[in-house]
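Each structure below appears as structure tokens.
What follows is calculated from the coordinates using simple rules that are stated; it is not laboratory data. Model, not experiment: these values are computed from the prediction. Cβ atoms are built from the backbone, for glycine too; each structure is taken alone.
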Structure 1
Amino acid sequence: MILAGDVGGTKCNLVLFEIREDSRKKIFEQRYESRAFPVFDEVIAKFLLDSRAALPPAAQEIEAAGFGVAGPVIDRRVKATNLPWTVDAAALAAQLKTEHVVLLNDLEATAHSLAHLAPSELSTLNRGTPDPQATRALLAAGTGLGEAILFWDGARHVVGATEGGHTDFAPRTEQEIEFLRYMKKQHPNVSVELILSGRGFRPIHLFLDPSVQHPSFASAEEDDAAPEITRLGLAGQCPVCVQTLDLWTSMYGSEAGNLALKTLARGGVWVAGGIAVKIRKKMEDGTFFRAFCEKEKFAGLLAQIPVQMVLNEEAPLIGAMSQAMRAAGINPA
């Protein structure tokens, strides 16, 4: 059995996979609310308890485990970015009774999944002209904003984790400059993630028109407003929500173009994360890709870069599973 985990600021998805020669099969899966647990060890303990109640003893032995965690992995430990957790590979190895435990940045895990996704699990935002041996890039907005780079080493693409989502927000238009000023009144440092995540929708909406309020705005958690704003925006039921969705998507496309230029990602750019899938119609209407290409001197180059959206929200689990298999000496192909 291989245990794979997608560990984020909002939820923890844990899955046990049974691996056969040419296939993988989910045996048991659970989703836990991250903020309900003071430490990650307790999430694992709850999962083991739940799986023992549901599975026969033969299906409970874990050969290897891989976890994608939102935060930088340093010396096999991760201090989660949006949670008061420290995830430690050695402690997990003892708890799971296996020496094969792999910790990955969550976007690093997603990047490892790209080689295992079927064409039906992708949506093409720009066909472009891919260079199979060039650098690739990945970004994903959800509870936070993650970014990763895939470098060609002469034989295959090697994944490099980053914390690019915590770089400074760069406004492009007069409206975005005014929005930055608005955000600076509330936050001394305005990162890209502060805007291009679930947290970004409510402040954009309030910036555009503070007189229009929705029930979700009463929540203390800013990202609680994102589902309502995006739903109303996609349905055209609130003009301010429509504008909010348009501005957010445009800024997301611009950040994707920035990442493509910084990495010269002529091999392609992938867009993952739960938000893109939920606003798929908006992501595919051209707003994202127009902003992607709007750069001073390299619009033509950017127009040639393939851009694909990952539709499978379990991509981090697939990537974490593949690296756990590799650690245990099992070919994940």
Structure 2
Amino acid sequence: MRIAQISPLYESVPPKFYGGTERVVSYLTEELVRLGHDVTLFASGDSVTRARLRSQTPRALRLNPACIDGLAPHVRMLARVFREAEDFDILHFHLDYLHFPMARLTGRPVLTTQHGRLDLPDLVPLFREFSDMPLISISNYQRRPLPFANWTATIYHGLPRHLYRFYPGPGEYLAFLGRISPEKRVDRAIEIAVRCDLPLRIAAKVDKADEVYYREKIKPLLKHPLVTYLGEIGERDKNEFLGRALALLFPIDWPEPFGLVMVEALACGTPVIAFRNGSVPEVLEDGRTGFIVNSLEEAVAAVGKIESLNRSYCRQVFEARFTADRMARDYLKIYSQLRDSCHAWSRVA
């Protein structure tokens, strides 16, 4: 099958550091190539892929200080995608809704994975206007604000099976991985570690939008002797960081659409202690691959029980539910359905 993957340009594919959407695009693209499909990746020029790369910008926009208007290169990329649309059996977008008006005018099958939160009021009229657009949700919870949208399937993210190796444990510290922002609640992670008298290692980036929050609310907390702030780490450092942890803390305070870091931890055999928000109950098995909590008190109690969990089982769940192979095959089923439906409609027309 001739497949176009269209990625955001803010990070490379895969990203050098943080970047959940671009990381998933990379895993999916490479797995589709491995399965023998003809894949073209529209992404930044510093992306690394076995697919055919169509670059619109020399480097990822987040790492390019010369970029002022990040929307402009995306519009140029879309113009290129739709000029070449006839070359593909399916156009798979990861750009939220930016392409919707042009997608409606093309005669090719189009699919869009929604990677972000959808509980914003402005999205309701937009998705009603484009209720014909076939969509993929990354969790069932993600769909709730827009139940009327054209949801084709829920496909959970997946990682390459051998990307992370299993660590039997028992683990040496609590870990926090991701982004420092109000909704990720690293302050909760610090409080949990301090109450448990356990070391906490934080590997996280700070976006420009969150610099004031970091400086005023979080930076003073990092002075505690139990806390080590490592900054932003890359893919090659994640395995050891997560694998040597007693548990990953995921103390979120927002409707998380998926939470890829939970799956990364499970791939290492590391259980997760997560607050009950968003997709958490879909990803974790409470009492088996981690603990789902509703308060700081419950989180502290969960730390005390974490060594009762079987780290081998965490890895087994990853292999059964969250591999890139499973993700790619799920997408291929939808690609085929959309392609066949488009061909049938063309014959009727």
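With respect to mean count of other Cβ atoms within 10 Å over residues 179-186, the largest value across structures 1, 2 is given by 2.
One of 1, 2 was used to compute Cα extents along the principal axes in Å, and the answer was 60, 48, 35. Which one was it? Label of the originating structure: 1. In terms of mean count of other Cβ atoms within 10 Å over residues 195-202, which of structures 1, 2 is highest? Sorting by mean count of other Cβ atoms within 10 Å over residues 195-202 in descending order puts 1 first. Comparing relative contact order in percent (Cα under 8 Å, 6 or more apart) across structures 1, 2, the highest figure comes from 1. Set 1, 2, criterion distance in nm of label points 7 Å out along Cα→Cβ at positions 43 and 187: the highest-scoring structure is 2.
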